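Computed from the coordinates by the stated procedures, all read-outs in this text should not be read as laboratory data. It should be emphasised that the depicted structure is a prediction, and the values quoted were computed from it without experimental measurement. Cβ atoms are built from the backbone, for glycine too; each structure is taken alone.
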Structure I
Amino acid sequence: MEGSFRSTRRGDTFVSEQDFPSTYRHGLTPLNTSAPLHVIAEWAHEPDLTSLPLESFTFIDTETSGLAGGTGTYAFLVGVGRFIGDTFHLEQYFMREPSEEGALLEALLECLAPCKALVTFNGKAFDAPLLVTRYSLHNIPNPLKDLAHLDLLPLARRLWRDRLPSRALKYLEENILEAPRTIDEVPGYEIPHLYFDYLRSGDASPLKGVFYHNAMDIVALAALMNHMASILHAPYEGKIQHGLDFIALAKLFEGLDRWEEAALLYEHGLQGDLSEGDFGAAVQRLSALHRRRGDIESAVALWQKAASEGHVYAHIELAKYHEHRRRDYSEALKWTLDAENMIRSHELSKFEHRYWTQEITHRKSRLHERLRK
């Protein structure tokens with residue numbers, strides 16, 4: 001590996017460095033975050049993220065001697081990415097043998113000194129506690145103590161758990177960022193064994209894949225944060241192609257009590273290709289959201305607008321409104337029949353057609369009975 005030795009008061013540690021220019025894209029996504037982080041900061045309960053310059057962020061990932069954590073586990077390779085101007089600068093701190101751990105931690109301490117925010121993937125559960133433990137064992141001040149911490153794994157789960165079978169960073173890299181890795185990649189579970197083989201043999205050549213794996217994790221972190229910030233800030237600009245992703249965003253905004261935005265996202269998601277279960281659940285959540293907002297007149301205005309744009313659910317919500325709130329059964333039946341005509345004339349999937357047919361048949365029967373009485 002190309003690199004140099006960095007001197008500390010506890011000895012030397014090996015550091016490999018790379019630069020990624022502003023023109024670099026990881027798959028389809030640039031590293032430099034152009035979208036504001038307001039929604040991410042609100043979701044993460046880290047308000048400081050909105051006021052910090054991008055140069056204050058540190059992207060960090062560790063490769064360790066074991067995957068279980070605990071005081072017997074140490075980080076033999078720590079990757080740190082930072083923006084310096086328009087360039088993304090990557091430094092990888094490597095422990096040639098366990099006796100160099102103090103030197104690695106000291107060098108990392110100097111690297112993190114100007115940083116204000118930490119970005120990780122599962123770092124709150126693994127990387128950060130591990131490093132805190134190692135600093136404590138060496139009686140070195142903890143450089144992570146006062147940093148805002150953004151862990152992208154919980155956010156990734158919120159955004160893609162209903163659509164993707166895995167939320168592992170490499171899987172998101174391939175399926176969200178469209179950035180497959182090269183043949184240099186090694187699986188994460190092999191990394192501890194490769195390091196111990198190196199300690200026994202002294203042959204570092206198999207570790208090339210470990211350095212590559214760590215570097216790509218750091219670069220993917222920066223690209224993923226950019227992508228997340230972009231879709232949360234401007235979800236309708238074409239980066240989202242799946243209806244379930246709009247539904248996931250709607251749930252997130254609903255949880256933040258940003259109900260207007262959530263309702264629009266639900267409506268947009270319902271136009272996408274959803275399974276029968278996902279479609280029905282989204283309809284129910286949207287309807288409940290409108291009712292929970294409490295502003296019925298505004299909700300009616302939204303339903304009328306959606307109905308004029310051809311949304312079946314909006315016709316049903318207006319039928320419910322006229323039946324249960326205004327007791328105007330004739331008007332309720334009118335909206336129900338309009339919905340019935342719509343599903344006959346529109347090209348709906350089989351489950352959508354069955355879902356709405358059952359809903360409309362039940363509602364028509366009840367309204368006819370009420371009008372008869």
Structure II
Amino acid sequence: MSKQIVSTGSPVVSFDNLSDPQQASVFCGIDVSAETLAVAIIEPGRSLEQGEFANSTGGHKALVGWLHKMNALVRVSLEATGIYSLDLALALDEADRVEVAVLNPKLVNRFAQTLRRSKTDAADAQVLSEFSMRMPFEPWQRPSLNALALRAISRHIEALGVERTRAANRLHAAQGSMVAPRCVVEDLKRSLTGMERRILKLRLEAREVIDGDERLRDKFRLLTGVPGIAEISALQLLGELVLLAPDMKVRQWVASSGLDPVHQDSGTSVHKPAHISRAGSRHLRRALYMPALAAVRWDPHLKAFYEALLARHKSKLQALIAVARKLLHAIYGILKSRTPYDGRKLFPHLKTA
């Protein structure tokens with residue numbers, strides 16, 4: 001795809017009071033789709049420029065070449081859109097005079113609500129360039145190849161698990177139906193068996209990746225030492241956690257999972273029940289669900305915490321979400337300190353049965 005560059009004629013942007021103006025002086029936003037990259041650039045003293053590139057290896061090279069023509073450090077923001085944005089982020093990370101941030105789409109959407117009225121790729125790219133310029137910059141940190149491989153495998157296992165559940169439900173319905181022919185039931189059985197074999201094979205592949213990497217191996221060992229986290233859950237959790245930036249704080253981990261609480265209280269009339277933001281990875285929330293269920297049965301500290309919340313008239317779901325959040329705190333602590341799990345440190349004042 002040939003590059004298209006358009007000067008919008010927008011007013012020149014003032015760079016007064018920008019945070020860290022001595023670093024980046026060109027601010028870029030990229031809206032990523034499966035086929036194309038919509039690009040917007042804000043540069044001091046010039047009108048907004050916009051371009052379009054193919055979302056391919058050749059398109060990435062052309063984009064980097066265009067950014068290099070700016071002869072300045074370019075700050076780039078793009079949304080995390082899975083595999084479509086990952087290859088682009090890797091290409092930008094390798095480029096000279098380019099720094100890149102990969103953003104949570106929900107965070108960008110909230111920022112965009114204050115700026116745009118239209119929803120187009122070009123408008124989204126402009127919003128991201130404004131985000132690059134106005135908001136605190138958190139650089140994307142390139143994961144290791146093993147970490148990338150582990151996340152790809154774990155998410156594929158997760159997707160197959162969803163398909164397996166659907167197939168099992170269809171099989172159950174067919175077996176209970178008087179009109180479903182035997183060939184349908186047998187085909188569903190073969191499909192379910194095939195999925196189970198594929199999942200098992202992928203889990204073995206994931207273990208090979210983990211066992212071949214000392215850091216991943218140590219983290220996996222620590223995870224499986226937490227009550228409620230067996231090998232299957234540890235694999236899914238590690239696949240999500242290894243891509244979080246190593247300098248993140250525990251509150252940022254919680255925010256990345258979307259388990260952070262949101263309160264809506266205003267004056268005397270607005271008092272809505274608190275809820276989780278969900279402005280984070282659904283994969284990480286899903287990976288925490290089964291360990292939280294198991295922990296309230298097998299870990300005396302998390303069980304006591306769960307029961308204390310129920311005694312305060314929290315619903316079972318609210319209490320379970322709180323347990324998942326506490327469990328994420330515990331995982332953060334053991335991985336950062338590289339020490340085994342100890343529930344007494346998580347709840348020093350909580351009495352257990």
Structure III
Amino acid sequence: MSYQHVVATRFGGPEVLSIIEEPQLPEPGAGEVRVKVLAAGTGFTDTIIRRGNYVDIKDKPPFTLGYDYVGRVDKLGAGVAGLQIGQLVADMPGIGGYTQYIVRPAEMLVPVPDAVDPVEAVCMPLSFLTAYQMLTRIKTLQRGQRILIHGASGAAGTGLLVLGAHLGLEMYGTCSRGKFALLEQYGCTPIDYKTEDFVERIKALTQNKVGDTGVDAVFDAIGGDYWQRSFNCLRRGGILVGYGAQNIAKNADSLPAVLLGFFKLMVLWNILPNGRSSAFYNILTRRKKKSQEFNDDLTALFELLRQKKIKPIVAATYPLAAAQKVHEQIDAGEIQGKVVLLPFGE
């Protein structure tokens with residue numbers, strides 16, 4: 001039996017993506033599981049990997065893109081226990097998700113409640129879990145505290161929006177003016193990053209609030225000079241969480257500027273006697289170190305989804321053959337929320 005997957009034939013733009021048909025399904029070995037993929041997540045991280053600028057992925061093309069996916073167990077390898085044929089599962093391999101079938105180690109699969117829509121479930125492993133752990137593990141934020149979200153209309157940004165609203169946080173977010181309505185739906189005050197100085201806007205918006213002017217946390221995946229400006233938005237006791245460096249991935253920063261930014265984030269800002277701090281969050285690194293925490297938090301998110309206490313923003317669904325088009329839209333900054341690929345069609 002044949003199957004299809006999307007391959008990056010080399011590093012580069014969306015044009016490097018091709019859909020390939022393989023003549024035989026992959027076979028699981030001992031301790032492995034073959035999964036029939038029902039929904040594959042897409043996002044900015046996939047485009048960084050496609051360009052060859054994602055430090056945690058060492059594979060060289062050709063390879064199949066796809067950071068996360070949800071599917072059903074299709075075949076068990078020898079010695080696999082605790083999983084059943086037909087069971088709904090989620091995974092975050094980093095690459096490999098843009099496919100109809102994938103073989104993975106059984107211990108990497110997290111059960112998904114059958115009542116949950118796979119399209120909504122696939123928004124959880126990368127986008128929502130990143131948001132959830134930054135909001136609850138990196139710093140435990142209390143109802144009413146203030147946060148600033150950069151790129152608030154993107155996949156991880158909307159995860160922060162949805163969970164921030166669920167947790168009762170006061171939210172500010174940067175985006176382009178055409179996306180203001182999306183942020184406002186979640187009670188988030190939008191700031192136009194193209195025409196407004198977000199540091200000055202945060203000062204103005206919080207100057208009459210209880211406590212120091214500024215926010216309790218900033219979530220910044222932009223990097224570069226954004227990290228310094230984001231740090232300037234913090235009130236005493238606040239934290240800057242860098243969880244990506246899009247400027248680096250786009251080759252928009254010089255190497256010295258990159259190194260200086262990480263030195264400030266990881267060292268300098270944590271020793272200054274100003275009551276503020278900073279941290280860097282990487283979901284793959286954290287999963288390797290704290291796999292049970294990853295499973296527990298992802299299971300908690302699936303339960304919130306099952307109870308309909310949260311609902312991810314799915315911008316659109318497309319077949320695998322549309323992967324190149326989706327990457328063009330991501331590169332152009334056109335997507336609000338997350339686009340999901342359906343390997344077996346609509």
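Can you spot which of I, II, III the value 16, 45, 32, 7, 0 was calculated from, given it is P(r) over Cα pairs in 10 Å bins from 0, in percent, for residues 193-288 alone?
III
When mean projected area of the Cα convex hull in nm² is calculated for each of the structures I, II, III, which structure yields the highest value?
Top value of mean projected area of the Cα convex hull in nm², among I, II, III, belongs to structure II.
Assuming 3.4 is distance in nm of label points 7 Å out along Cα→Cβ at positions 257 and 337 as calculated from a single structure, say which of I, II, III it is.
Numbers: I: 4.4; II: 1.7; III: 3.4.
Only structure III yields this read-out.
Which one of I, II, III has FRET efficiency 1/(1 + (r/R0)^6) of positions 129 and 329 (r between Cβ atoms, R0 = 30 Å, to 0.05), as calculated from the coordinates, equal to 0.80? If you can, show how the numbers build up before the last one.
On the way: I: 0.00; II: 0.25; III: 0.80.
Only one of I, II, III returns 0.80 for FRET efficiency 1/(1 + (r/R0)^6) of positions 129 and 329 (r between Cβ atoms, R0 = 30 Å, to 0.05), namely III.
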